[in-house]
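Peer 1: Input: structures, listed below.
We did not get these values from a lab; they are worked out from the coordinates using the rules stated. From a predicted model like this one, the values you see are computed outputs, not experimental measurements. Cβ atoms are built from the backbone, for glycine too; each structure is taken alone.
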Structure I
Amino acid sequence: MNWPSGPVRVRTPATSANLGPGFDSLGLALSLYDDVEVAVSDDAVSIEVEGEGAEVADRGERHLIVKVLRRAFDELSALGAAGPGQPKGFRLRCRNRIPHSRGLGSSSAAIVAGIVAARALHPEGRLLDDDAAFRLANEIEGHPDNVAPCLAGGLTVAWTTPSGPRLVRLDPRIGQVVAFVPDQGLATERARGLLPETVPHRDAAANAGRAALLVAVLTGDLGEGLLLDATEDRLHQDYRAPAMPESAELVARLRDAGAPAVISGAGPTVLTFTSASQVDSMGLELGNGWHKHPLDVATRGAHVLAGGPDHRS
């Protein structure tokens with residue numbers, strides 16, 4: 001068996017995890033995309049990056065996508081795939097539009113891109129089916145709610161069982177959302193380090209109810225009037241506020257104006273379930289350092305654009 005001669009091109013969507021009360025469980029795929037082109041090479045790894053992450057183009061084998069490609073090929077071997085083994089190198093071209101370290105899933109997009117590209121490149125890539133791809137992505141990333149919407153698209157609910165991570169994909173009925181992206185990023189590890197080991201029972205109960213309401217509102221006919229209540233959070237946003245005071249302040253101002261705003265993922269991006277025109281009508285002064293991105297829900301998750309079969313239905 002030989003490697004294909006042509007490149008594989010993969011598109012991965014941005015994602016927003018948590019969505020307020022759905023901490024470590026809910027995720028939404030968004031219409032902002034990274035495109036990655038991968039080809040097997042007989043030479044060492046070569047990487048070209050346009051846009052976000054250009055500063056890490058010289059990492060070679062230490063580049064996240066390359067490490068994921070290697071891991072995925074090892075996983076295919078463990079699943080019994082015959083084939084040519086590990087390639088000597090890769091030619092990698094990335095066009096990155098998802099902001100890094102902003103809570104919009106750039107790392108998940110890179111991980112998922114590597115997995116989807118590997119199974120499209122490998123002669124027996126179908127052995128790494130969607131369930132296996134999700135398990136591998138979760139092992140690498142560490143949080144199933146982050147990778148689930150990138151793989152599946154739409155609105156996802158993710159959880160972990162003794163046999164591994166699981167996900168359910170739902171079709172939300174909301175229209176546009178607006179992401180407010182700050183100039184400065186925030187390391188996810190720092191944001192997670194601010195979370196307490198325990199929270200009051202009443203706060204956990206309140207979040208469980210709000211998360212259930214949020215799923216019902218996003219997927220049903222209850223109307224968007226309940227979104228402000230449905231996006232209330234007591235488990236993580238207030239605890240993380242010292243690391244991103246400007247984001248916390250913007251969430252508070254948007255919510256005071258009636259907009260159902262939340263911290264996207266671990267922040268510092270702010271996401272609101274309103275259209276750009278609704279935000280404009282509020283007359284809020286954002287100040288310097290914020291970039292407003294009207295986005296749609298990405299109904300399709302990561303997929304191959306050209307150069308190989310698309311294994312996701």
Structure II
Amino acid sequence: MLRTNPPAHTRLRALVSKAFTPRTVAHLRPLVTSQADALLDAALEKGEVDLIEAFARPLPLRVICTLLGVPPEDEETFGAWGMALSRGLDPDYLLTAAELAQRAEATRGFAAYFTELIAQRRAAPSDDLLSRLVTVQEQGDSLTESEMLETCVLLLVAGYETTINLVANGVLALLRNPGQLSLLRADPALTVSAVDEMLRYDPPVHWAGRVALEDTTLAGHRFAAGDGIVIVIGSAHRDPEAYPDPDRFDVTRFTGSAPATRHIAFGFGIHYCLGAALAKMEAEIMLTALLRRVRNLALTTDRLTYRPHLLARGLETLPVRLSA
């Protein structure tokens with residue numbers, strides 16, 4: 001879906017949307033809630049953890065695996081594939097030989113795994129998204145085997161790595177802005193707005209590629225039909241014409257009678273993220289649980305490093321000290 005336009009995109013989006021329904025997302029809410037509490041139990045018992053490995057990574061991984069019908073014993077392998085594939089989205093000239101090999105291995109492993117799992121779901125459908133993708137129909141049309149494989153890859157990369165970065169980047173913004181953290185603690189109802197502000201302030205994906213469908217001029221720049229265009233989301237979100245005082249992190253920005261301009265962290269138009277509702281639900285539940293369960297939360301170092309991705313923006317680690 002990312003690489004197509006109508007009519008091919010219209011067809012794919014319609015078929016996948018029939019399986020990826022609001023009911024599917026709502027059905028996952030109890031899992032997200034219970035997992036958040038279980039992970040926080042373990043983190044609080046340790047007292048000092050890497051919040052990414054202890055909280056931000058395992059929960060989205062469990063959710064996406066549950067969504068696709070991947071059993072818990074395969075989650076570790078599945079997560080490693082996701083990391084290799086997300087790194088592999090960057091241009092090849094930025095990747096090391098080892099990263100290129102890991103991407104190729106993950107691609108083969110993922111295809112083999114899901115070819116078998118799709119066959120199992122054809123024979124015996126279950127209550128998961130993959131079963132619905134296998135059986136979905138629209139005016140006699142259905143997804144081909146390769147389309148289902150690509151859709152699963154898309155759901156893995158877009159629904160796993162990005163949520164990790166959303167939560168980790170968002171918690172870091174709160175820790176670096178203690179006044180906003182206090183405000184959110186005092187009024188948990190601000191969590192919905194806070195997640196939108198996290199998506200604006202430090203989005204999980206900093207750019208998106210598009211193709212001009214016709215000759216056009218935008219902001220004095222001429223584009224011919226077929227030209228590639230890079231839309232720099234991170235820059236758009238710091239545009240003072242769209243967001244007053246854009247470098248300020250403000251958890252109330254998207255509240256009130258005149259909320260801020262809608263951010264573009266989930267894209268826009270026909271390519272608006274199909275999993276936006278799921279990502280926001282996960283982040284809102286995780287942040288609510290974190291602030292409810294953890295009273296003292298602090299970085300153990302100011303020397304933070306980011307993963308060497310061009311497309312995605314995510315921390316290597318987020319070491320914190322926490323107590324109930």
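Peer 1: Have a look at I, II and say which one yields 23 for relative contact order in percent (Cα under 8 Å, 6 or more apart), as calculated.
Peer 2: The value was obtained from structure II.
Peer 1: Among the shown structures I, II, from which was the value 127 of volume of the Cα convex hull per residue in Å³, for residues 24-135 alone calculated?
Peer 2: Source structure for this number: II.
Peer 1: On Rg/Rh (Cα atoms, Kirkwood Rh), which of the structures labelled I, II is highest?
Peer 2: I
Peer 1: Suppose helix-only ellipticity at 222 nm (-39500 (n - 2.57) for each DSSP H run of 4 or more, over all residues; to 500) works out to -16000; of I, II, which structure was it derived from?
Peer 2: Going label by label, the one that fits is II.
Peer 1: Ranked by mean count of other Cβ atoms within 10 Å over residues 8-15, which of I, II sits at the highest value?
Peer 2: I
Peer 1: Comparing structures I, II by FRET efficiency 1/(1 + (r/R0)^6) of positions 48 and 160 (r between Cβ atoms, R0 = 25 Å, to 0.05), which one has the largest value?
Peer 2: Across I, II, FRET efficiency 1/(1 + (r/R0)^6) of positions 48 and 160 (r between Cβ atoms, R0 = 25 Å, to 0.05) peaks for II.
Peer 1: Between structures I, II, where is distance in nm of label points 7 Å out along Cα→Cβ at positions 264 and 288 highest?
Peer 2: Once distance in nm of label points 7 Å out along Cα→Cβ at positions 264 and 288 is tallied for I, II, the winner is II.
Peer 1: I, II: which one has Cα Rg over 2.2 N^0.38 Å, for residues 88-215 alone, as calculated, at 1.44?
Peer 2: II
Peer 1: Something else now. For distance in nm of label points 7 Å out along Cα→Cβ at positions 56 and 304, the calculated result is 2.5, so let me know which of I, II that is.
Peer 2: Traced to structure I.
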